[in-house]
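Asker: Next up, some structures in structure tokens.
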Structure 1
Amino acid sequence: MSDIDLNEPDPFDAIVDAPFDSALSERYLVYALSTITARSLPDLRDGLKPVHRRLLWAMRQLKLDPSQAFKKSARVVGDVIGKYHPHGDASVYDAMVRLAQDFALRYPLVEGQGNFGNIDGDNAAAYRYTEARLTKTAIQLMAGLEEGTVNYHPTYNGEDEEPEIFPGLFPNLLANGATGIAVGMATSIPSHNVAEIIDATLLLIEDPHTEHAQLMEVFHGPDFPTGGIVVDSPAAISHAYETGKGAIRVRARFSTGREENGEWEPTGIEKLGSGQWQLVISEIPYMVQKGKLIEQLAALIADKKLPILEDVRDESDTQIRIVLVPKTRNIEPDLLKESVYKLTELESRFSLNLNVLDAQRTPGVLGLRPLLLQWVVSQIDILQRRSQHRLDKIAARLELVEGYIIAYLNLDRVIEIIRTEDEPKPLMMAEFNLTDRQVEAILNMRLRSLRKLEEMELRGERDDLLKEQDELQKLLESPARQRTRLKRDLTTLRKDYAEDTLLGRRRTTIAEAAPTREFSMDAMIEKEPVTVILSARGWIRGAKGHEPLDREFKFKEGDGPAFAFHAQTTDKLLIACDNGRFYTLGADKLPGARGFGEPVRSMLDIDGDTHIIAIFPFRPKSQILLAGTSGRGFAAEAEELLAETRKGRAVMTTKADVKLAVVREIPEDHDHVAVIGDNRKLVLFSLTEMPLMAKGQGVTLQRYRDGGLSDITTLKLEDGLTWRMGGDSGRMRTEKDMRLWKVARGAGGRMPPQGFPRDNKF
């Protein structure tokens, strides 16, 4: 007890009695708002998130201008996390690396020296090995920081200050874009061409009522760092930018490079002689790793999913060059292009979500027009603040210059006062009507400045300052002058990013794609004959060629034959189970016949207690007859039986005591249906009475007092009913006249013709 301080407050007194859900929601809301406003969404005015702004500010403080030497990245990261951004060094360095990557940023803000990663997806070297400095673009983005254009706030520990935004005229938000995920919202902005952004902005400065459609005439859409081709229609692109939300389809560029006139060679076909050719990819979609693309293409070849593609080679150096080698020279290049677009990330979608923080730090999704209008308003505000700051500086300097001029006009008296008076300041203020600042400046003046020429210079400086002051006052009083100044400054900036400059030239082509060619991936499979063998225990294999079906195939011990038929590797196989589900399996996916094959249940999700009752090749536009043990059934289009997934497709509804018993293809010339039950009763009715359904139980085909359906088939009435006679003779027997058994669907039936098989199977 002696160790306890009785004067200390009881910690339990600090417990607040409050509902847990309200306490949790209150704290989570604070976290969510912090994530939205201070981490994930860019500011509309400078297009930066706090981490990027602090990085550039720290580099500016380190004087890492484009004209200065590089400094170690570790120095920059250390300053950022020590002074401005108390977070992990890895996240800060990753952000800095992205600002330096010319394949990640359209207009890089950091110039890196060393390994800053590559488009293959390889990471940058550690920050102790790399060096960095600012680019000219970053300097333009930060221009005016010392001119009173923006507010500053204390850093996290109160030891320093940092700007709230950057005031520069470079339109960074749209120029470099941004991506981020906050709480309950996200942003995804592609990069754009600065010249086009400025042209659209100039239209709005000229006439704020300019329609969105007019803006889209000069603002054409994204301009990605990695180039590529945007293949959406102009109408779709325009609608996305009008609403601020949409998706943009980007394709790789097939080309062998730029020609002498600067235009792209569009086909990408490289002739090799003797009629041989290959396709060359020179640009890939934005944010797609080249290494991953090569893996996807190689997997297509290895898995034989694209038989028309023979090989893929990565011959890239500083320029991307991916070579696709076709299987034969007779393949259509356009078909190969469409195939790889469809099967790989050579075509990708970039989400457009113009969700940004406005000047009041409020998040919102803006269309192009309101976004540019708000940016113009912010730049006008910065222009006004810069002008007012300069006016204050001019007024302060004019005060001193006026004092200097008075001193020169009365130089002898001023010198006398300074020499004779112990406190010259009050006397000078009274005698010459000077202010405290003016007298202080005179008293601090160097003797070497007492030259006749100095007075002339001061009078000239005063005249220049008065002239500048007059111009700035007129500028502040006239919104029209402010718009004119902003237009002039933007036009000057545009020269650095004009269409004929290396940095300003548009990289991404906006070209609506032709309608996609309809082609089936099955057409890619090499057509070869195959013999499909399915054992009684469900092991499946495909023997090359059409083997004789009456030959003896080898099976595992205890297993035996169930189904064997001829097909082509291009066929889809329909597998019917007694639970009424149908499954689809490509004949080209079958394992070879050297062994016993593989269990079909390892390829498809077939329940262990179900039995396969039929397997046959899918024939387009054919009809399939389905019948259950209860004597109900229907006909279905073969297309309705195809399954898209391993889980199959439920077609016939079954119960515990009712199973799917028979599945048969209906030949085109057949016109009647024959049904026989376990009770050895046979009925015959017109095929027109059989309904065509997609799924269900079907209708009653034959009525039974006891037992159920044994078999069902279709026939041509004028040909009669044919069945195989017993024994090994292989003889067939036909009953031509079947009128005695022809009744309406659902009848009980009568005994079959004499000699009909005793197993009641057709």
Structure 2
Amino acid sequence: MKHNSVGASVFRVDAPGKVTGKTLYPQDLYRDGMLWGVTLRSREAHARVRLDLAEASAMPGVRLILTWKDVPGLNKHGVMFKDHDVFARDKVRRIGDPLAFLVADTREQAEAARDRIRVDYDILPGLFDARAAMADTENLVHEGQPNLLYQYNLKKGDADAAIAASAHVARNTYHLNSVEHMFLQPEAGLAWMEDGILHISVSTQYPHFDVTEIAEALDLPQDRIRYLNPAIGGAFGGREDISLQIHLTLASYRLNAPVKCVLERDESFYAHSKRHAVSMDCETACDESGRLTAVKARFYGDTGAYASWAVNVMRKCGVHGTGPYHVPNVDIESYAIYTNNPYAGAMRGFGATQSPLAYEPQMDDLARQAGISPAEIRRINMYRKDSVTATGQNLLDTVPLDRCLDAVEDYFRGRPMTLPSDPALRKGRGIALAFYGTGYGNGFPDVSTAQIEFKADGRFNLFVSAAECGQGSDTAMRQIAAEALGCSVDRIDAYTCDTRVTTDAGTAAASRQTYNTGNAIRLAAQKMEAQLAEAARICLKLNTPVGLDMTADGVQLCFDTTRHCSWEELAKNTPELPLRAEAVFTAQTTKMDPATGQGNPYWPYTFGACGVEVEVDITTGKVRVTDAISAQDVGRAINPVMVEGQMDGGFAMGLGYALMEDLGLNQGRIKNNSFTGYIIPTSMDMPDLKKVIIEQPEATGPYGAKGIGEPVMTYVAPAILNAIYDATGVRIREIPATPDRVLKALALSPTEAR
């Protein structure tokens, strides 16, 4: 019988280095002869620009100043569309656009020289409201390109007629701010030349794609570039786009010297993407019993100055726009719109985080109109096995949404709510459900590769380019490999950070690595197992490789365990080493019809439920979450403790999204650009979260596993808003629900409290 690695809370392989301080993050990197680089960025959101470098070039210590004129290849980059400038040529489209990169002997010299570059701006009209920008045909963020970058349509039945004939209708508009990833480690990195190869070390979620973009900009073959992905101090989607990589590599290549750059926190705010701000108009209807009849919605997504992942994000927002509920008539349109705001891209939940903030409050509003409980209306309409989604996709496998809701209801049923003695305090409870489609989706080539070697020392090498962003992939991937090979996890040596020895496994995003890359590892391990069985047949002098078991200690004959060889003995008696196996896995999705949105855009889907209890001070507007439960479908938990860690992290991010996080964005400028101004939750804000892992293995997943990183956030914020309504009787439709916003919604003085 195989050693059971999957399902065990194996100790994280990256934990010792991180808790002892031995792990190297990019700002820790150093090489002899290292120079320092800094970026000059636009201070205006929309303008024609001219640079005068004369004074800066003469400053002490300055080695090089790069502008668009110095880019030998493509002065563009972008994950979907090449609409970002490496350096702005004659126009800036947002505050923070790179204008030049200065390299000097010291950081101080580089910063001093940057301040001496003269920049002349001819200000252009700025577009800061997505709806207005969508309608504006004269002022364009990108010449020759309408401000409406993308539109997704989801059409089924006749939503208008169904709404008109329905017993109950909820019509509301919701506004969601753009928010920041707020990872602890700001952008930093080092580039250097060695043996004719250009090396780059900047934390990224997708090293192989970064190599492609660097090669295009520098006009170099990809085999001349080696990406060494250092430790990543948080990502959440914010490290999917290029930040420092091209600037550093171009400078190092030109100077044939190591060049380092570390961003300050305020600059980091402008350097990477944000979550899409979305304005949502929603009509949701049901019959007298609470059964949904129609959903009509329009989602206006502000992608800022550049596209990044806008198409995928707003498509996902639309696909998930009905929630995990059967709706016979659907009319949804979602838009990605260029503005002159900071650009938006990937962030945890990726569009499926925004739509629940509309569809879940809508469900509560309909429940109230129909005279039934919020749980009952959800139970009447929720997806189950063999349900058909709004896109026409049949959910053939695991859909344990009822188990998730059961867990939430059971938890609160056993914990009667204690009313506060303070008359200024109001308590309430709220629930929310959500679902999440794994991966890129819509037929996009969602490919992962993996290789496994059996070495002369009896150990295994796993080669897989899965970026460890803190989610535990370095550990989980070893567990999947060990399960397939039958050996122990500590016999697996994994190489995940070096593009020279790994092949493309896609980005660490869209909750795809466990499912996609895990499947590639499982397939590679199965091929390796066949080679090991044949080697063991020879080593043990057997007639056939049939009937052999791989164990933690080695290989044995299943019905005669005396016929056994250790892994070391097997390696010693196998002349042609290393044995090597590789595999490719591509997720199975199909493109949707562009007119109707019908198709099978994602697989698999995960499902979850959240319940929260809040306390609202009606004199100050402050909201405190006092109790909470998260029940999450994971298929099968590869590592339960790491899954619980994801659930804690997802809840914390959802809490911040609902109650605190605000960029203070005004005319494209970020006011709250520090840990002082931009408020995120601390441990003091977190309730004692009850975490319930719902396991129902997914047939197509590696050992039944689904993705986990993003879905655990999607239901948190709407559950909190529903709880605020339950406590106060007023609905917050714009987040964050800060004290001033809550007080405004209450529209009363302390003596008029409800």
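Coordinate-derived values only; no laboratory data. Everything numeric here is computed off the predicted structure, so don't read it as measured data. Cβ atoms are built from the backbone, for glycine too; each structure is taken alone.
Asker: Given 4.2 as the derived value for distance in nm of label points 7 Å out along Cα→Cβ at positions 13 and 613, which of the supplied structures 1, 2 does it correspond to? Provide the component values of the computation, followed by the final result.
Answerer: On the way: 1: 8.2; 2: 4.2.
Going through each structure in turn, the value belongs to 2.
Asker: Using Rg and Dmax of the Cα atoms in Å, for residues 181-300 alone as the calculated read-out, with 18.5, 61 as its value, let me know the right label among 1, 2. Intermediate results must be reported in sequence, preceding the final value.
Answerer: Details: 1: 18.5, 61; 2: 21.1, 74.
It traces back to 1.
Asker: Another question, then. In terms of relative contact order in percent (Cα under 8 Å, 6 or more apart), which of structures 1, 2 is highest?
Answerer: Numbers: 1: 9; 2: 16.
For this comparison of relative contact order in percent (Cα under 8 Å, 6 or more apart), the top structure is 2.
Asker: For percent of Cα pairs over 50 Å apart, which of the structures 1, 2 scores highest? Mind showing how you got there, number by number?
Answerer: Details: 1: 48; 2: 18.
That would be structure 1.
Asker: I've got another one for you. One of 1, 2 was used to compute helix-only ellipticity at 222 nm (-39500 (n - 2.57) for each DSSP H run of 4 or more, over all residues; to 500), and the answer was -7500. Which one was it?
Answerer: Details: 1: -9500; 2: -7500.
Source structure for this number: 2.
Asker: Figure out for me which of the structures 1, 2 the number 0.60 belongs to, where FRET efficiency 1/(1 + (r/R0)^6) of positions 581 and 709 (r between Cβ atoms, R0 = 30 Å, to 0.05) was derived from the coordinates.
Answerer: Details: 1: 0.95; 2: 0.60.
Matching structure: 2.
Asker: Comparing 1, 2, where is FRET efficiency 1/(1 + (r/R0)^6) of positions 565 and 693 (r between Cβ atoms, R0 = 25 Å, to 0.05) highest?
Answerer: On the way: 1: 0.45; 2: 0.10.
Comparing 1, 2 by FRET efficiency 1/(1 + (r/R0)^6) of positions 565 and 693 (r between Cβ atoms, R0 = 25 Å, to 0.05), the maximum is at 1.
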